[in-house]
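Since every read-out is calculated from the coordinates, none of them should be taken as a lab result. Since the structure is predicted, the reported quantities are computational estimates derived from the model, not experimental observations. Cβ atoms are built from the backbone, for glycine too; each structure is taken alone.
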Structure P
Amino acid sequence: MAGNASNTSYVLDKVESILRNVEGTLGVYPLSRVELRRILELEEKHEENASGSSTRCLNLGVREVSRRQVALAVVKTCNFPRPVSPTIVLVSDGVIVGEEIVDSAKNEELEKNPKAILIDRQFVMYQDRVKSHPASDSVFQFPPTPFPLLEKMEEIRDVVSASPSALSDLYIKEKGGWQVADPQLGTILIGFDLLR
């Protein structure tokens, strides 16, 4: 059993070292199950508060991270690598009617598409889909996203990342001793399972 614990410690140290060496990383923190439960509570509170608006929200990514054996929080600057897939999508009746744009080439393609409505070059609404799906059924979803920087590690599997809500972001920054009101600092959650 001691060998298994030392191997787990080795893997966690390796992951944290990789993350600390990524440009834009300010801190990496393993999250306990208690902290994860608190983050989930904050996400639910955020979702309840948002339900008073015309569009609901649901953070599927944080829920997915919480299902992994290991969860880490990363405090980061804007120099941290951009996600490889959208961190927010607008879904109506199971259809994506809008999404974050993470690829500049896709942005250029969408600018030429008359059915695409670009919002601040970072989000697109698909006009043809919006027309056929009622806004009353719309939900902003924050999906789990891949995290390629760790996917090649042989000691772990099922790597996923997520963007926490503002409430969870503040909680994570407070736990790490960072300036919670600093708009230049963001957070990301990363979860993975260990190979035995």
Structure Q
Amino acid sequence: MSRLRTLRRGRSREGGFTLVELLVAAGMGVVLMGAVASLVISAVKYQPKITKKAENISTARYVLDRMTRELRSGERIEAGSASEVVFVSYGRHSPCGSTTTLASNLPAVPCKITYRCTTSYCSRTEAAPASAPGSGTTQRLFSGINSNQVFSFQPAGKPAEATYVKVTFSVPDPQGAGSLTVSDGASLRNATLGY
């Protein structure tokens, strides 16, 4: 009998978990794993929208940088509205609108550049300075905008006398909450210098 008592005392000193402790720990683990899975699922679910938003902004910035770079080298604005700007700028293609690049030892040539934006895309036309409106080589630059109110001029009201052009793109937010706006502006350096 004394031997049985010593066996019982020996077992009571052994470490371990009770069934209740194991069930509580398992329940807490399940809750924690559920929270982590929920975070991963939501991140995967919203990733395409975030990627599309980043693509829209990146493309708008690229086109905006191109427009403002050409405007900065502009000589004069011939016509303008909220959806179009026509100006003479210096380029490295001869003839204007071609893909033939001038030799580096030759000076840049003046070309008539027209940026026209609708409610869905913007296009660029390059032609000789004396060419008729609408002539030249046109290429679509950017699609996915949701407003044709792109250009504004300073001084306001007289685009042909403007020396500063502000360009604003409104692109749709993939999450459906309005628009993303990207804007920049440029002074026509050659116009302000009086060339």
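Of the structures P, Q, report the one carrying the highest value of mean count of other Cβ atoms within 10 Å over residues 38-45. Could the numbers behind the result be given before it?
Values: P: 18.4; Q: 9.8.
Max of mean count of other Cβ atoms within 10 Å over residues 38-45: P.
For volume of the Cα convex hull per residue in Å³, for residues 70-181 alone, find whichever of P, Q sits highest and give me its label. Provide the component values of the computation, followed by the final result.
Working: P: 146; Q: 110.
Of structures P, Q, the maximum of volume of the Cα convex hull per residue in Å³, for residues 70-181 alone occurs in P.
Taking distance in nm of label points 7 Å out along Cα→Cβ at positions 86 and 150 as the quantity of interest, name the structure among P, Q where it is greatest. Kindly include the intermediate steps, with their values, before the conclusion.
Values: P: 2.5; Q: 1.6.
Max of distance in nm of label points 7 Å out along Cα→Cβ at positions 86 and 150: P.
If relative contact order in percent (Cα under 8 Å, 6 or more apart) comes out at 19 when worked out from the coordinates, which of P, Q was used? Write down the numbers at each step before the final one.
Numbers: P: 28; Q: 19.
The read-out was computed on structure Q.
Starting from the value 2.0: which structure in P, Q was distance in nm of label points 7 Å out along Cα→Cβ at positions 46 and 78 calculated from?
On the way: P: 2.0; Q: 4.9.
Of the options listed, only P reproduces it.
Supply the structure label, taken from P, Q, corresponding to log10 I(q)/I(0) by the Debye sum over Cα atoms at q = 0.11 Å⁻¹ with the calculated value -0.56.
Details: P: -0.56; Q: -0.63.
This value belongs to structure P.
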